[in-house]
Structure P
Amino acid sequence: MLILMLMVVVFSGAVLCAQSAINGGLGSRVGVLESAWLTFTLGALVMFVISFYAEPQHALNLLTAPRWQVTGSFFGVIYMIVIVFAMPRIGTAAATVAVISGQLLMSLLIDNFGWLGNHVISLGSSRIAAMVLLAIALALIYKSNTVNAAKAKDLSNEGAALATASE
């Protein structure tokens, strides 16, 4: 069961990356806020229907849950606006690895200190190594982006120079 759950989570990560790339493209064409609005509006409608028909009763609801837990929904808004803005500017790979880096760092802090009512899981050397390796991955992807951008700029300048010389 644990392996299946991990596979579902990996799949959802792939879907999140695809969504970010699609929303980034849409955001550059219609506007960052309009793209984010569309995502949240459609998501709210779908979740309303699913929760209305499929969600079992719970001891608390959104009106009786602790207020600090309800504030977590605002983080999704921040993420969506930032990713729609950043994706077309820094690329899908760099944006995705940057998001994963932020998620890993925060998850390590939450685990280590038991924040937000979670159980404490100590920060060991393997967890620190994972963060270092992910930081290296982000640096390498960013470096390849800047190298490729420089090459594209050089090709663009060469093309403009050739066009001017042939006139």
Structure Q
Amino acid sequence: MFSQFTLQDLGSLGEFVGALGVVISLVYLARQMRQNTTSVRAASFNSMTENSLRLLEPSFRDGDFADFLHRAQRDPSSLSPIEVVRWDAYMTAVYRHFGNLVYQYRVGALDRQMWQSYRDTLKKHLSTPSWRAWFEENKGVFSTSLVELVERSVRELEAERQVGAGRSEG
């Protein structure tokens, strides 16, 4: 049976087997990359969640910090000079965190559902005048993407406020 094959036939068979091996390798590689992408996204999300918790933790573990944060959000002009530094540091950390979330969403590391929940959280914070005023005074140190998101969120809040005011008048 093998005696009927020419050298050219065997060469063609070898090319076919080699091509088949390449295709199988590519399919395997694609599966591995997909699994790796999922793992990277999960690790990235875990890191974002840990960062969120680190920012929130002082508020629920430290009564003095919770009191400070309440006063700062209510009336930042009432803060002592040391508390102003603390407020600036806290707000810088929080807005850097949101800037990172914007980036993570843009590069695909954060899915749409989680992004929407973080975006809604930022928007809720921006409904507080002190958060909005602080960002306006300091927006030059943040990414253009974050500035655009904050400005869009503020416009949405204003539109919602006007719709709400129109309902209460009617």
Structure R
Amino acid sequence: MPEKKEQKNFIQWQVPEYTKPKRNKTWYVLTSLFILICLFLSFFTVSAWQIVFLGADANFLFALIIIISIAIMIVHDSQEARMVTIKLEPEGIDIGRRFYDYDSIKNFCVLYKPKQSIKNLYLEFNNKMMPRLHVPLRKQDALSVRNYLISYLDEDLERVAPPLSEQLTKLLKL
């Protein structure tokens, strides 16, 4: 009896959990300067060309948020990104430990611009409180991912460039 060939009904690849931007010395100097100015302005103000200490009116919460943000960035930058498995299945999309049912996804967009080194999958959710999901395709064939998802989801044909938030994150190296 001939063996049945099991048909592969999913697409799978791995991506790093996040990409670390390459930051030079200038970035660290400018960021430190910005942080120091923000901390200074949370405790002092300039009135009639004189520096005035705000005392009890100082913005302690703002200073605390800045300090916590710095601590989070330091801890985050010291860790290596884990590899996450992306799996497109007939029931939904499995990303690491999370599963997204196709019913919860509003639409998708595969953005492929080789000259700009852009090869990403974007997922918009029905729930407005969930952020847009950006998945790098890396070596995965963009057309095969698009053709697979088109049978389950609506395609966002209006997206022709990465979202502004992503462009700003890349520009500011965050």
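A short reminder: the numbers here are calculations on the coordinates, not readings from a lab. From a predicted model like this one, the values you see are computed outputs, not experimental measurements. Cβ atoms are built from the backbone, for glycine too; each structure is taken alone.
When percent of Cα pairs over 15 Å apart, for residues 67-114 alone is calculated for each of the structures P, Q, R, which structure yields the highest value?
Largest calculated value belongs to R.
Comparing distance in nm of label points 7 Å out along Cα→Cβ at positions 27 and 91 across structures P, Q, R, which is largest?
When distance in nm of label points 7 Å out along Cα→Cβ at positions 27 and 91 is calculated for P, Q, R, structure Q comes out on top.
Out of P, Q, R, choose the structure whose coordinates give Rg and Dmax of the Cα atoms in Å, for residues 99-138 alone equal to 10.3, 31 when calculated.
Value 10.3, 31 for Rg and Dmax of the Cα atoms in Å, for residues 99-138 alone corresponds to P out of P, Q, R.
Comparing P, Q, R, where is distance in nm of label points 7 Å out along Cα→Cβ at positions 51 and 83 highest?
The maximum falls on structure R.
With semi-axes √(5λ) of the Cα gyration tensor in Å coming out at 45, 17, 16, pick the structure among P, Q, R it was computed from.
R
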